[in-house]
Structure 1
Amino acid sequence: MNIDYTVTALMFPAIPLIMGVYSNRFHSLSALIRELHDEHVYEKHVPPEWKKQFINLSGRITLLRWSIMFGAFGFLFNMLTVLGLYLNEVFIARLIFGSCCLSMMISIIFFIREIHVSTNALRLHMSDMDVRVD
């Protein structure tokens, strides 16, 4: 496979888009944690499933951190690919671009896992409601 600037340009729209999604997710998660913190510390309100929620949120933070980190590595590797091409080091640029793609795939896998954990958190949050849909 020949690699040129066009190949690396394919990643430039995808990486900022995915980082924006991760950033929004992080912002929502941090707002939720702050809300739960205020309820627990200032209002002395402890939900019945508080410990499970805390464990869930802690896991989500970890997964999101890894998602963001591998997304950032993907962006870095993409930029290094451009540098390798600029320096006419095509073989090295190929290896680095492969690392870019691999980093982005790992990032997405962590994000998929975070979505799964998030869905379980919503089920946990709804567990105290006894609603049946017929």
Structure 2
Amino acid sequence: MTPDELADRFESAAKRIGPAVARGVEHTGTLGQARIRGNASGRPGPNVITGAYRNSWQTQTRRLPYGAQCTLGTNAPQGRRLEFGFTGVDSLGRHYDQPPFPHVQPALPFIEATLMAQMRLAVAEVLL
């Protein structure tokens, strides 16, 4: 391979890597959201009463020049208490001794493995 051919190949890969990574990050976010929602569907995670908390988990993906970022979270006020538990008095004077019902922490190894697999796929796609 000549230096010019190699330069062309690198230039082509540079143009394609951003979209490939963004697709992988978005897919990982979607699967991570589903895993957290699944973990928030009963023990050992929190029980489902109305489904509003489970459905409050959202993903937001933003594309960057050579990749993407994904934010996965909830705006529900009980999210932190459900994940980590709470013992004490809240701002309204109510007493709690609520144990933790982890649903995010158990999903993290899956999200990490999925992201790594998606990044390997993105690189393989660009190098072909």
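Can you tell which of 1, 2 yields 1.00 when FRET efficiency 1/(1 + (r/R0)^6) of positions 13 and 85 (r between Cβ atoms, R0 = 35 Å, to 0.05) is derived from it? Of the options listed, only 1 reproduces it.
Thinking of 1, 2, which structure, once helix-only ellipticity at 222 nm (-39500 (n - 2.57) for each DSSP H run of 4 or more, over all residues; to 500) is computed, gives back -29000? Label of the originating structure: 1. Which structure, out of 1, 2, was mean count of other Cβ atoms within 10 Å over residues 37-44 derived from, given a value of 15.8? Clearly, the read-out refers to 2.
Bear in mind that the values in this text are calculations on the coordinates, not laboratory data. The model shown is predicted, which means the values in this text are computed figures rather than measured ones. Cβ atoms are built from the backbone, for glycine too; each structure is taken alone.
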